[in-house]
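What follows is a set of structures to go through.
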Structure P
Amino acid sequence: MDMARVDLEGLNPVVSSRIAPFIEEILQGYGELHSFHIVGSALTPDFDERRSDINSVVVLQRMDLGFVEFLAPLGKRYRKRGVAAPLIMTPEYIEGSLDVFPMEFFDFRLIHRTVLGDDILAGLDIRRDHLRLQCEREIKSKLIWLRQGYISSLGDRRLLTERLSDSIVGYIPLFRAVIHLLGKEPPVRRHDVVVDLQEMTGVETGIFERMLLLRRREITLSKDELTASFEQYYAATERIGRIIDELPA
């Protein structure tokens with residue numbers, strides 16, 4: 001398999017220039033893959049070349065630990081260039097995991113670009129009851145994390161800022177899934193996801209937008225503002241949780 005079969009046309013030029021040599025090394029050193037997919041923010045307007053990772057999924061015909069060993073030294077080198085270690089899967093693994101990770105696979109289905117091989121992600125059949133159950137589990141886990149994260153920050157402004165701003169990224173796939181469960185095709189851009197969530201649930205989601213701004217370092221918050229933001233963040237998360245609880249399976 002050679003690079004002539006890799007289709008990077010139309011990608012953000014920064015993404016293309018960073019991922020191309022990574023794919024080339026894989027093909028030269030390993031050879032035949034089922035497919036290679038770019039997923040996540042690298043395909044969206046939210047991509048920030050200074051901070052965003054380029055995430056991918058490598059699908060093998062069958063699981064081969066030799067490939068994992070081959071990939072390990074590449075992962076360390078390319079991590080410095082903003083290319084995250086890819087998720088390694090097989091068609092069999094994907095088929096058997098849709099009930100366990102429906103939210104993640106829903107996000108892959110929504111936001112992916114197959115640059116090599118068959119597009120196995122486009123037709124994933126994700127059951128509503130599985131997706132709703134994972135949303136419930138995720139939101140309740142986030143409430144626990146918020147409580148523990150706030151306590152363990154021990155009033156450290158820098159640490160609390162870091163934990164709150166990092167946490168918001170994990171909310172976005174959850175919110176897309178909730179929007180889908182409420183009957184609408186979710187948007188890709190993070191800001192649009194937050195806006196749609198408010199329109200569909202009636203929950204004031206401005207605090208989530210503030211966390212996105214905090215993550216992008218477009219705002220800074222004092223210790224008192226962080227405390228107030230945490231309280232609003234937690235309360236909004238609780239309200240979203242109640243809405244998920246009421247969703248039919």
Structure Q
Amino acid sequence: MYAIKTHELTKKFKGLTAVDKLNIEIEKGELFGMLGPNGAGKTTTLKMLSTLIKPTSGTAEVWGYNIQTQKDEVRSNIGMVFQDPSLDIRLTGEENLDFHARMYGLPKQKRKERISEVLDLVELTEHAKTLVINYSGGMKRRLEIARGLMHFPHVLFLDEPTLGLDVQTRRRIWDYIKRMAREEEVTIILTTHYLEEADYLCSRIAIMDFGRIVALDNSKNLKDSVGSDVISLQLDDGR
């Protein structure tokens with residue numbers, strides 16, 4: 001069983017095909033990247049896979065569950081870090097995590113243990129009782145990643161997790177993502193338009209444009225397929 005498998009997955013809006021007959025198979029434990037410019041269909045794909053929007057046609061399975069007929073089962077097995085911030089800045093970091101865990105029905109002792117685990121994972125333990133309004137942008141993204149892991153998901157969607165962050169903070173987020181993939185044994189699907197991000201993090205990369213996958217392979221093979229640069233010089237006689 002694949003962690004994710006799609007068949008002709010399509011989403012159309014008025015006058016626009018955002019995702020066009022998408023067929024992908026993602027292995028369990030894989031860190032899979034979806035690379036492409038804004039408007040390529042990456043976020044729309046994640047929204048369909050996470051059951052936030054319905055496909056126009058085609059279908060998909062996430063952890064063996066159909067995204068249209070088994071929505072509750074899909075949702076209980078996934079975590080999601082949205083592109084736009086979605087934390088409650090009036091709560092502390094710990095309270096944000098506790099509220100999320102309560103929504104998923106984790107018992108009190110398990111919530112306490114899990115909050116400690118995920119805060120340690122993203123190095124926010126000492127800021128657990130700080131109001132989120134006082135967090136930096138990078139700290140907020142780390143807390144959102146921690147929240148996505150609270151309920152022990154099998155699949156974690158990261159929608160452009162480092163968008164708008166400075167280079168140093170972005171690199172730290174990369175290290176957290178790699179660490180959690182290793183320690184949590186979770187399948188990660190990451191969207192980005194940063195070439196270096198996909199290259200550093202992902203075992204395989206799907207390049208999307210106009211709602212379609214135009215290339216899919218590991219980073220090395222994708223780079224090798226481009227070939228080497230060729231520079232041609234033409235000089236005037238005697239110069």
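Some observations on this one:
- Here Cα Rg over 2.2 N^0.38 Å is compared for structures P, Q. The highest value is that of Q.
- Parent structure of the calculated result 0.6, given that distance in nm of label points 7 Å out along Cα→Cβ at positions 98 and 130 is the read-out and P, Q the choices: P
- If mean count of other Cβ atoms within 10 Å over residues 10-17 is computed and equals 12.6, the structure in P, Q: Q
- Structure (P, Q) behind the derived value 18.5 of mean count of other Cβ atoms within 10 Å over residues 82-89: P
- The greatest value of volume of the Cα convex hull per residue in Å³, for residues 34-89 alone among structures P, Q is that of Q.
- Which of P, Q yields 3.6 [distance in nm of label points 7 Å out along Cα→Cβ at positions 178 and 210, calculated]: Q
- helix-only ellipticity at 222 nm (-39500 (n - 2.57) for each DSSP H run of 4 or more, over all residues; to 500) from the coordinates reads -19000; which among P, Q: P
- Looking at FRET efficiency 1/(1 + (r/R0)^6) of positions 50 and 106 (r between Cβ atoms, R0 = 30 Å, to 0.05) for structures P, Q, the greatest value goes to Q.
- Distance in nm of label points 7 Å out along Cα→Cβ at positions 146 and 218 derived as 2.2 - corresponding label from P, Q: P
- Answer label among P, Q for the case where relative contact order in percent (Cα under 8 Å, 6 or more apart), calculated from the coordinates, equals 17: P
- With mean count of other Cβ atoms within 10 Å over residues 74-81 derived as 21.2, matching label from P, Q: Q
- For Rg and Dmax of the Cα atoms in Å, for residues 58-169 alone computed as 17.8, 50, the structure of P, Q it came from: P
Only the coordinates and a few stated rules stand behind these numbers; no lab work does. Predicted, not measured: the structure shown is a model, and the values here were computed from it. Cβ atoms are built from the backbone, for glycine too; each structure is taken alone.
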